[in-house]
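Just below sit the structures, each encoded as C-alpha cells.
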Structure P
C-alpha cells in the first residue's frame, strides 16, 4: 500500500493546490469555509505523506479481501431508500432513520447507534441550518 499512498499523497496535494487557487477567486466572506476545508485537507494529506514516505511497511493482503457482500448490498439498498424518502419525510427524519438502521444493520450497539444518530442530526442542523443558513429538504414530518 505504500506505493499507492505515495501516489495518492502527490495527487491530493496537486488537487488541493488547484482547489486553493479556485478559492482565491471567491469573495472574502464566501471563501472562509472552503479555505478551512482546504486547510484541513492539506493537513491530513501531509500526515498521510509523512506516514507513507517514512514507514517502510509492505501491504501483503488482497485489496478488499475482507469485503462482506451482504453488508455492502445492505448499505447500497438502504442508501437508495434514503434518497427516495428524503423529499417525503424530510432530511432530518430520514437521516436519523438511515443512520440508525445502517448502524444497527452493521451490528453496532443500539444505544450507541441511537446517540450517534441524534448527535449527528443535531450537528448537521447546527452547522448547515443555523450557522450556514443552508435550506434542507423538508417533508411532511419536519
Structure Q
C-alpha cells in the first residue's frame, strides 16, 4: 500500500513538473483538474476516449463542482499554456505549436498526450522533475 501511494505521488510530481514545462500556471483551478485528469488517464488510457462521460464526472465529484466547470477550467488552462508556454515543448509533445499556425489542442488531445508521455517516460526512466523545478513543486 505504501509503495503504491509513493508511486502515485511520484507520478503526480512528474505530471506537475511537465505541466510547468508546458507553461500552465499553478494558480489556475484548471491546473489541478488537468493534473487529476492526466493522473487518472495514466492509470487507464480508456478514460481519454470519453472525457465528458467518464473523466470529467470523476473530477467534478472529487472537487465538488460540475463537469461543465471542470471542462471550462481545463480548457482555460490549455489556452493559457498554448499562448504562454514554450513552443519547443509543444513541438516535441504534439508535433506542432502556435508558431506553426496550428490550432491549440483539444482538452482530450492535451490530456492524452501528456498521459502518454508520462507513461512512456516511466518505462525509459526519463524524469521531468529537475533541480530547477523541484523547488516549485
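Every number here is computed from the coordinates shown, using simple stated rules; none is lab data. None of these values were measured; they are calculated from a predicted model. Cβ atoms are built from the backbone, for glycine too; each structure is taken alone.
Remarks
- Which of P, Q yields 157 [volume of the Cα convex hull per residue in Å³, calculated]: P
- Read-out distance in nm of label points 7 Å out along Cα→Cβ at positions 51 and 115, computed value 1.0, structure in P, Q: Q
- If distance in nm of label points 7 Å out along Cα→Cβ at positions 11 and 27 is computed and equals 3.1, the structure in P, Q: Q
- Source structure (of P, Q) for helix-only ellipticity at 222 nm (-39500 (n - 2.57) for each DSSP H run of 4 or more, over all residues; to 500), computed value -21000: Q
- Which of P, Q yields 0.96 [Rg/Rh (Cα atoms, Kirkwood Rh), for residues 19-74 alone, calculated]: Q
- Identity of the structure behind 24 (criterion: relative contact order in percent (Cα under 8 Å, 6 or more apart), calculated), options P, Q: P
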